[in-house]
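What follows are several structures.
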Structure P
Amino acid sequence: MNAEAQIPMAPARDRLRPLRYLMRTPLLLLHILIAVPLALAVFNPLARRLSVGGERLDHRATRWWSGALLRCFGLRIRRVGEPLPGAALFVANHVSWMDIELMHSQHMMCFVAKAEIERWPLVGWLASRAGTIYHRRGSTHSLGAVIERVVERLQQGMPVGVFPEGGTGAGDSVRTFHARIFQVAASAGVPIQPIALCYGKNGKMDLGVPFGPKESFLANVVRIFGSPRIDAEVHFLEPLTMSGEGRREIAEIARSRIAAALGYA
């Protein structure tokens, strides 16, 4: 092998990236100018009593806000299947900071998310007002308190979304699901619905979407903001009920179904 063959090829320069920044920045600023006052107006006790088309006004506003935000980033959203109505535990693979917004764009639910998200610009602000329950990873006390709050929300008839992997991955597999969180479905007597999230064309995960090694939240946001259009798919899969199975078994069934939907199985 000659020396020239050993020299890695430099990645092709994306000459359209500056143009995408130029086109998307005004849209994002306009969205923020419109959506922030709207969110302040609807996230209050009075708005919770108002409904549009049978859906609470604040829930509809959250779905609109989330979908519009992702479209500002060049995402084209496609839904497969239907979410369960009423109280349910939704469990999904965790790929990106966009996951909460992607799921919110299709169905309103409370989330259990890592405490760091609360400090993220814009995304954390909206997540907090949408009822996100924050968990401090590594804290047994925090997890116990989170589980109690999740059961309360479910018993009140509210759907809850969780990411049982415990954090975002590289996007090339669905990692082991932590089983303890599945106990809340049994405690509250609600079904479980797995959700497969995919970013990429033709149902194939684009491994450039997840966080890169040591990549910060802001760096990932800026990179995605200038990237070519991304197809984002939300697959609502066949629901599960805990009827005799242990939580570890039901966690593995949910993980396997998500992996199969993403073509990993």
Structure Q
Amino acid sequence: MRRLFRYCYRIPLVLLHAFIGLPMVLLFLNPWTARFTVFGEPLNQWAVGVWSRLLLRIFGLRARRFGTPLPGAVLFVANHVSWLDISVLHSQRWMGFVAKAEIERWPLIGTVVSHAGTIYHHRGDNASLHGVMHQMLNRLQSGLAVGVFPEGRTLSGERIGVFHARIFQPAVLANCPAQPVAIKYGEKGSAQTQMAFAPREHFFGNLVRVLGEPSRVCEVHFLEPVAASDDGRRKMADLCRQRIVDVMAVS
């Protein structure tokens, strides 16, 4: 009964966010608006942050930040739980994401992240991966932030997968730090499995199910950065993963 009640007011809000909020935010996503600032942030990046925070609230999520995201050129690396992870991070700090190409076709999220500078990767395509790494390096060298999910895909929410070291190579070449970010849904991460994709659950099915979930907090932990290492990308990947694992283990 409570789930039905939540659908009654959240579905209209999602539609308003899609058909009114989305066109409005897209108006701000152009090079011209980047010349203006709001609260010290470029207008286009501020608009993405506001849109993302509103989307989270519609889904009953209240973002709570711990720690401080680094400014300038930094590789943000986070655990991957839900398709909402991108909005969770955008609600705290603008960054251009590296994401699988399928996201471009997702409603709401796909449109915004595409216009917000997402770098799309076609899985299994080495030429695509080479292009992704080149774009990441260019952005980092230009002083911009890049966000990645080193696990490569969402998991069940019960564990943190292996971090693929190759994605850290642009940070090594650009000599910029990687900052691990732990995303915990629910108080102390109690709702990781509820937010994650269930077995054989497609995007729309997950969207509808999550839309009916109870309101809860979403903790975003910006952890101690890992400097670009002369020892290579594997060391950076392992350190970032361990710092996220340590935070996830705290209950």
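Overview of values
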{"item": "Entry that produces 1.6 once distance in nm of label points 7 Å out along Cα→Cβ at positions 103 and 175 is calculated, selected from P, Q", "result": "P"}
{"item": "Of the structures P, Q, the one that 1.7 was derived from, the read-out being distance in nm of label points 7 Å out along Cα→Cβ at positions 167 and 199", "result": "P"}
{"item": "With Rg and Dmax of the Cα atoms in Å derived as 17.5, 57, matching label from P, Q", "result": "Q"}
{"item": "Structure with the greatest value (metric FRET efficiency 1/(1 + (r/R0)^6) of positions 55 and 215 (r between Cβ atoms, R0 = 25 Å, to 0.05), set P, Q)", "result": "Q"}
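Any read-out appearing in this document is the output of simple, stated calculations on the displayed coordinates, not a laboratory observation. These numbers come from a predicted model, not from an experiment. Cβ atoms are built from the backbone, for glycine too; each structure is taken alone.
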